[in-house]
Structure I
């Protein structure tokens, strides 16, 4: 059973928050890239919450790696599980900060 992809965006006082749920695959990846590219202030940090993802493929990984505003910072939130294992196997955590909880990611970027 496929989990339908959904994405929401929220502007917080200190960063942009994108929340992804469902499956981040070939069909959904371009919308993630477009959402980050459409940020009105590319210098603000962008936190991408992946805790609601049930699946990610190579196109999803590419979208996350590409998701770097011009001068801003991207941080991922991903709890332990299948999606986190994919991030670790592809070593994306060496390129992008990965947090286990949204609170930890927001606290880090609130302090910056």
Structure II
């Protein structure tokens, strides 16, 4: 996927282990995380690291399956405590599970870093 993205006119692309330190020389205006949030063990720590890696006003876009958090408001409070404000959340069809034939729905979420 990163190889395909490199064909597009991005200034820079980085592929990192997001459960480890996110030490970069620069700060980012946008961070995208697709299809991995449901596998993260400590989401609060990840949100803290992402927020620390972003410029004020930067955006963080990601997906997560509907139901990843039993209470979505708890997630929003967690993001808020890291200086990330909800801009948009939209539910969409993800895929049909080949084993159960059930549809899997996702949330597309956009957060914005605000000054603390």
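Overview of values
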quantity: Source structure (of I, II) for helix-only ellipticity at 222 nm (-39500 (n - 2.57) for each DSSP H run of 4 or more, over all residues; to 500), computed value -5500; calculated: II
quantity: Origin of the derived value 7.8 (mean count of other Cβ atoms within 10 Å over residues 3-10; candidates I, II); calculated: II
quantity: Given 0.93 for Rg/Rh (Cα atoms, Kirkwood Rh), calculated: source structure among I, II; calculated: I
quantity: Origin of the value 3.4, where distance in nm of label points 7 Å out along Cα→Cβ at positions 19 and 91 was derived from one of I, II; calculated: I
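Every number here is computed from the coordinates shown, using simple stated rules; none is lab data. Keep in mind the model is a prediction, meaning the values are calculated, not measured. Cβ atoms are built from the backbone, for glycine too; each structure is taken alone.
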